[in-house]
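Please go over the structures that come below.
Read-outs throughout are calculated quantities, based only on the coordinates presented, and are distinct from any laboratory measurement. Only a predicted model underlies this, so the values are computations on that prediction, with no experimental measurement involved. Cβ atoms are built from the backbone, for glycine too; each structure is taken alone.
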Structure I
Amino acid sequence: MKLLERMGGKEAVLDDKGKLNKPYLNDKAREFFQEMDVDKNEKIDPGELRLAFSKLGLEISLKDAKEMVHEADADGDGWIDLQEFQALVSLEMQRALRVSQIDSGMCVVL
């Protein structure tokens, strides 16, 4: 639920038809990506991912960070680039909204 809150809440991430507001999500994902990309090489490595989680108050192991990078790494280069990160954020927002929908008994069309 923290991701949903950090993205501005349901009102911000959904458009007027109740679907994901992709332009908004991509802009926010770009902002987060730039914060996470400590060395400014336009890619996120496992160390940067761990640091980002730590800033959110969540500690993950290097092994877990490597697994997360591997899962998000669509082109297989061993890094998460902006497009892969935006796709990951979109997927995670869909999951967060489903959990929120179940918690509130609300119906949202995804």
Structure II
Amino acid sequence: MGRVAKQNFAVETIAPTANVVFSLTAATYAPNGEKAADSAELTWEGGADLFYRMDGSAPTVSQGHVWDVGINLKPIRLVSANQIQNFRGITSGAGTALQVSYAR
């Protein structure tokens, strides 16, 4: 039996508040009564860097993985439901947005 391609089923835009830790929206990636997303693609728009973690702990504006807007233009790919649930981000700038597409 061949491998079944994943299907995108939901998207969201998160406009984080500067210096406030945020996570992905559970009601979007795990709709009530439906199978939760098991992968996601994230793109970052804006002029400030994004610091993030995928273990559920809170990043700071100086600690965590950094998505440097001047260098990193590739999307972040989360490859498990656990990574999606435990994703946390923070930015020091305003006017930024995280675009997320979920698949299962």
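Comparing distance in nm of label points 7 Å out along Cα→Cβ at positions 22 and 62 across I, II, which is largest?
Once distance in nm of label points 7 Å out along Cα→Cβ at positions 22 and 62 is worked out for each structure, I has the highest.
Taking distance in nm of label points 7 Å out along Cα→Cβ at positions 38 and 70 for each of I, II, which is largest?
II
A value of 39, 26, 22 was derived for Cα extents along the principal axes in Å; which structure in I, II was it taken from?
Working through the options, I get structure I.
Any idea which of I, II comes out highest on relative contact order in percent (Cα under 8 Å, 6 or more apart)?
Result for relative contact order in percent (Cα under 8 Å, 6 or more apart) over I, II: largest is II.
Here distance in nm of label points 7 Å out along Cα→Cβ at positions 30 and 86 was calculated and came to 0.7; which of the structures I, II was it taken from?
Answer for the origin of the read-out: I.
Of the structures labelled I, II, one was used to calculate helix-only ellipticity at 222 nm (-39500 (n - 2.57) for each DSSP H run of 4 or more, over all residues; to 500), giving -2000. Name it.
Derived from the structure labelled II.
Say we calculate distance in nm of label points 7 Å out along Cα→Cβ at positions 54 and 78 for every structure; which of I, II gives the highest result?
Evaluating distance in nm of label points 7 Å out along Cα→Cβ at positions 54 and 78 on every structure, the highest lands on I.
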